[in-house]
Structure P
Amino acid sequence: MALHVLVTGANRGIGLEFCKQYQALGCEVTAVVRNTSEELEALGINIIENIDVATENGVKKLLAALGTKQVDVLVNNAGVFHNETLADMDFKTLEQQFHVNVMGPIRVTHALLKNFSAGSKVAMITSRMGSIADNGSGGYIGYRMSKAALNAASVSMAHELKNQVISVGLFHPGFVQTQMVGFAGDITPDVAAERLIKRIEHLNIENSGGFWHSNGETLPW
């Protein structure tokens, strides 16, 4: 039976590439989005739309649409990105990043606990900007804070799910040319997704809770 992969934030960028490449590998793919896109619809995969993973109601709608269907790989990819500094602070965007980047993946993972089975994997698409040791420039307070919080929560989940043989991995995609960063970056979304899929493939219960760059490098906390 084909693996069932569920991807959040799947209408463009890395999320869309996850869907394309997992489908090409023969997996059954479910895309979870707020708004769909022509490119996503062209894949002919299952799409669950009008889902805001940062809200309780959104995740309830997701669970209702999914039912009891098993999820073998959950890719928590949905996220937002802003830049706040002490000199230019916006508490609204700071709060939004916390709700989407932290509460969203936690809500989705918690909601799908009964959809997992032994061997299921949870991939948190985080960022090396959540590394405290790696912060050498400051700025991006909300994004850094949200990803650091996601990393901490993910390690806790890895410990809690170990007895159920469900592994959790934390993955930095690299500096990717997506709309979120104004298409700056040094790798394309397809390269990032290809690398990340390889990292997820190598995720297991023994290395659960690890924090990796998509190129395979282990990242500092």
Structure Q
Amino acid sequence: MIELKNVYKRYKNHHGSDWVLKDININIPSNTSVGLIGRNGAGKSTLLSLIAGMDEPDKGEIKRDCKISWPIGLSGGLQVSMTGRQNVKFVARIHGFNKNIDDIVESVKDFAEIGEAFDDPVKTYSSGMKARLAFGLSLAFDFDVYISDEATAVGDRNFRQKAISAFKKRVNNSSLIIVSHSEGILKELCNAGILVHDGQALWFDSIDKALCAYHDL
């Protein structure tokens, strides 16, 4: 379970420091895949970052009794001076996978579909290639909860379908918390929803009910 208790978050800028999220109280059950929905700028990605532990609330606390992935497809953590292969080996060692590194490397290489560029420095990659590598790398490890912020929008149509299929397989053994503007993908992958609106986050046991509430805004 992931528990958010009295969570507040804001970012200071030249406009001031209004709360992005205010007094969020939500319990996300284990083995429940959740879609985060809301208008642009509502705070969906902020909430996702807090859940993943990539950012900290200004007030309140977040309790996690599960192993949560970094956001799938996040390429910012890649070491650009190293090759794709070297990045995969580096991350595998960090996670303690010293015996099956070759299997992990081949798995990521096959999934990313970037060909010989896998052995070139990441700084030579396009943004799409980086995202595909990061996507494959994220799925190479077992987590209880996978975090995704529009990761299914990466690549061409065939790769996007491959990404959705990979999520479906993971959902059988793990759960997913995802931000996506595609209602079809949300309905396909999620069984619950969180609507982020006006600094609040409302829990729905059904993704269909969450989407209906969103359309009624």
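Computed quantities for the displayed model
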item: Distance in nm of label points 7 Å out along Cα→Cβ at positions 116 and 140 from the coordinates reads 2.2; which among P, Q; result: Q
item: Structure responsible for 2.6, with distance in nm of label points 7 Å out along Cα→Cβ at positions 52 and 172 calculated and labels P, Q on offer; result: Q
item: Comparison of P, Q by mean count of other Cβ atoms within 10 Å over residues 36-43 - largest value held by; result: Q
item: Test item: relative contact order in percent (Cα under 8 Å, 6 or more apart) calculated as 19, pick one of P, Q; result: P
item: Structures P, Q, by mean count of other Cβ atoms within 10 Å over residues 4-11: label with the highest value; result: P
item: Given 18 for percent of Cα pairs over 33 Å apart, calculated: source structure among P, Q; result: Q
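Since every read-out is calculated from the coordinates, none of them should be taken as a lab result. All figures in this text were calculated on a predicted structure; none of them were measured in a lab. Cβ atoms are built from the backbone, for glycine too; each structure is taken alone.
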